[in-house]
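Visitor: Dropping the structures in below, format is structure tokens.
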Structure 1
Amino acid sequence: MNRLINELLAQLESMSHRADEYELTKLLARWCGGTELSVIRQAIAQWLSESVVVERLRRAARETSTHYVWPLYVCGNGYGLTINEFKDPEFMSSGYANTLHNHRYSFASLVLSGGYRQVRSNVEMSEVGGRARVSAIAEDSVIHGDVVPVNHEEFHRLTHISDRTVTLVVKCPAVKESSISVDIKTLKVRMHVPVESRLVQLTDALTAAVDMGYREEEPNALFA
């Protein structure tokens with residue numbers, strides 16, 4: 001059964017550096033065409049138990065306000081395979097997937113279970129920290145079995161996320177250093193830099209803390 005997953009990885013490894021989200025969509029459609037989703041889910045579960053270094057997967061995983069991100073594999077050419085496991089709606093908090101945002105990379109998602117509504121919008125902004133002008137483009141219902149392409153310049157947000165929604169995501173290499181989100185209520189624009197790229201900011205913060213010195217009247221400062 002792991003042959004199914006290995007075939008997907010081999011196809012990703014051979015992708016051209018110029019491939020986009022539409023080519024990834026075609027790849028996923030061909031790969032899963034005619035195969036029951038239950039078989040694909042079982043193949044992934046088996047592959048995880050037999051082929052993945054579990055501790056490395058646990059260390060790489062991260063939690064957002066709306067879902068858990070499991071980075072499964074990164075190809076030599078920069079393409080990646082990830083699982084997004086969405087939280088039950090009652091345990092989600094505002095932010096991330098349900099905030100209007102774009103991405104640093106283009107990708108395509110195969111919905112393994114559950115579903116959601118995707119709202120795509122046009123965003124006009126003058127600067128980060130300012131206010132944006134937002135106009136809706138379309139709203140689509142996405143259900144299990146669908147393959148959804150998303151371009152790195154596209155702004156979207158997810159709503160009405162069903163229980164037990166899990167997606168398999170194939171990602172192009174990142175083409176931007178940061179992504180942008182827009183708060184729907186305030187229309188305020190925020191820039192997001194991935195934590196692994198924030199070493200300079202960490203160094204600056206440490207240097208600034210040293211310059212300021214430690215003040216005794218703030219006993220909890222070391223643990224903030």
Structure 2
Amino acid sequence: MGSAKFAESWAGPGGPGKNNFAGGGPRACNARMDAYAQARRLIDAVHAGDPKRAADGRPAELVYADRMEAWVVRAAADSPLLRLAARCQHLERWVVPRTQFPEGKAGYLAWRKSLYVKQADRARALLRQAGVAEGEADEVATWVAKTGLKTNPGTQALEDAACLVFLENEIAEFAAGHADYPREKFVDIIRKTWKKMSPRGQELARALALPPAIAALVREATAG
């Protein structure tokens with residue numbers, strides 16, 4: 001989907017774009033914005049419980065949420081619901097460690113699926129606690145659960161943002177931690193990441209200022 005059509009999909013009635021505030025007058029609009037702000041506070045309070053710390057000393061998942069939100073606005077549209085969903089991408093991920101599941105690809109996929117369900121349910125509960133409308137909370141949960149990837153604009157926007165965070169902030173550390181991987185393995189990982197992204201996400205990824213070694217891997221993975 002082109003960037004123009006992607007943006008249009010968020011502006012129509014029932015979508016989480018600006019027209020989502022139509023009806024009900026200023027008081028209803030203010031109440032909705034207050035609910036969104038409260039939801040953000042609740043989400044970030046959960047992130048504050050992450051025992052892992054980023055380089056700046058903040059909870060790692062709070063830093064990740066900031067990065068996700070910044071990218072999702074660039075990848076799709078400036079929607080308050082989409083911003084909240086982006087902040088829920090790794091909601092309480094540390095509570096379900098990878099070690100709780102078997103080694104290997106099947107165990108990894110089972111772990112990821114369990115996270116999608118848990119994070120979506122938790123996101124819905126926090127939004128409802130904040131006073132966000134049930135339908136909107138359900139919509140956010142749908143995106144966080146990765147339902148309708150490639151067909152649901154919100155789900156795809158979150159996937160684009162996650163891939164961009166990985167390429168910009170995480171892949172170098174990942175490569176350093178897997179020095180035993182052959183070059184072909186890294187190229188395959190990047191190629192699979194690339195396929196997950198929309199054309200808009202790929203456009204943004206091409207503009208990233210990556211370390212030379214990583215940039216070379218990206219060029220190789222996306223050639224042709």
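Laboratory data are not the source of any read-out in this text; all were calculated from the coordinates shown. Note that this is a predicted model, so its numbers are computed, not measured. Cβ atoms are built from the backbone, for glycine too; each structure is taken alone.
Visitor: Identify which of structures 1, 2 gives the largest calculated value of mean count of other Cβ atoms within 10 Å over residues 120-127. Let's see the in-between values first.
Guide: Details: 1: 13.5; 2: 21.1.
Ranking 1, 2 on mean count of other Cβ atoms within 10 Å over residues 120-127, first place is 2.
Visitor: Which structure, out of 1, 2, was helix-only ellipticity at 222 nm (-39500 (n - 2.57) for each DSSP H run of 4 or more, over all residues; to 500) calculated from, if the result is -8500? Please report the intermediate quantities before stating the final value.
Guide: Details: 1: -8500; 2: -20000.
Answer by label: 1.
Visitor: Could I ask something else about it? With volume of the Cα convex hull per residue in Å³ derived from the coordinates and found to be 169, which of 1, 2 does the value describe?
Guide: Values: 1: 169; 2: 134.
Of the structures listed, the value fits 1.
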